[in-house]
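What follows is a set of structures to go through.
Please treat every number below as a calculation from the coordinates, not as lab data. Please read all numbers here as calculations on a predicted model, not as lab measurements. Cβ atoms are built from the backbone, for glycine too; each structure is taken alone.
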Structure I
Amino acid sequence: MLNFLEWVLPLILIVLVTIPLIKVFKGKVSVKSAKSRLATHIVGFFTVIVAVLVVQLFVHPTVFGATDPAVDLLTGTIAQGLGFLSAALATGMSALGAGVAVAAAAPAAIGAFSENEKNFGKSLIFVALGEGVAIYGLLISILIINKL
């Protein structure tokens with residue numbers, strides 16, 4: 001059973017990381033300031049992950065080297081948790097990269113097609129290459145989950 005500290009501390013850390021981004025999403029911050037805030041929050045996100053792992057190490061020191069097989073079957077190990085986290089990050093970041101690529105390639109493809117109808121096939125290839133990044137990320141996450 002999880003105690004109060006195991007529930008509340010991660011929630012507090014996540015709220016502290018996400019609250020300052022409200023101004024960015026509302027558009028009340030300049031682009032330069034938004035980029036520095038984004039970099040700060042990416043670092044903050046990984047700091048939260050490390051902090052939660054350290055707290056888990058002190059609360060349950062057997063998580064990293066569990067000796068009871070029943071505990072491994074019910075709760076899993078820290079390696080399994082990090083494996084699922086890495087699979088989620090592989091899928092999420094590749095989808096984000098694909099979105100950026102398609103956001104840049106699709107308007108250019110539409111512009112090229114409107115000028116010359118013969119450019120449709122060439123421009124479609126560039127949009128499809130951007131989507132391929134998301135497929136590669138999904139493939140990597142499937143491979144990671146198969147190893148767990």
Structure II
Amino acid sequence: MIKFERFKTDDVFKIKSDVLKGYSEDLIMKQAKFIEDYGNGFTGYFKDVPVFAAGYYKKIKTKTGNMWGIFGDISKCKKTVWKSLNLMLDICVKNDGITKLRSESLIGFEKSQRVLEHLGFIKQRRIMLNGNYYTYIRKI
């Protein structure tokens with residue numbers, strides 16, 4: 001079973017993740033701090049070990065949430081993570097009146113793209129933002 005706790009920026013360092021190798025630490029920490037301060041974020045624990053953190057912030061006018069996440073080794077609890085995270089996202093975004101979630105994934109970072117696809121996101125287009133990214137959308 002996954003236990004959820006409110007996300008704190010320092011949780012990023014507790015999660016052993018390949019993401020930290022693919023992005024600049026400064027960018028990750030800015031996103032994490034923004035989610036902690038202005039968004040709705042949570043950290044998932046499996047057997048008292050933090051295995052992922054995820055969150056989003058809501059764009060008021062468009063009812064769109066921008067999602068961010070970081071995942072560690074979930075090989076021993078994949079199905080539990082997917083089910084728990086899907087349920088948590090659905091509850092949170094519906095309570096906030098969000099009709100779709102948006103996320104970006106660095107081109108070539110296939111682990112991130114597989115996570116988004118497992119969570120029901122669909123690849124939309126390629127964008128250029130300080131690098132090459134794909135945009136993913138999940139309608140609620």
(request) State the single structure among I, II that was used to calculate FRET efficiency 1/(1 + (r/R0)^6) of positions 97 and 121 (r between Cβ atoms, R0 = 25 Å, to 0.05), giving 0.80. (result) II
(request) Give the label, chosen from I, II, of the structure having the highest value of distance in nm of label points 7 Å out along Cα→Cβ at positions 9 and 33. (result) I
(message) Given a value of -0.81, -1.21 for log10 I(q)/I(0) by the Debye sum over Cα atoms at q = 0.16, 0.19 Å⁻¹, calculated from one of I, II, which structure does it belong to?
(response) II
(request) Can you spot which of I, II the value -10000 was calculated from, given it is helix-only ellipticity at 222 nm (-39500 (n - 2.57) for each DSSP H run of 4 or more, over all residues; to 500)? (result) II
(message) Given -0.42, -0.48, -0.99 as the derived value for log10 I(q)/I(0) by the Debye sum over Cα atoms at q = 0.13, 0.14, 0.21 Å⁻¹, for residues 17-88 alone, which of the supplied structures I, II does it correspond to?
(response) II
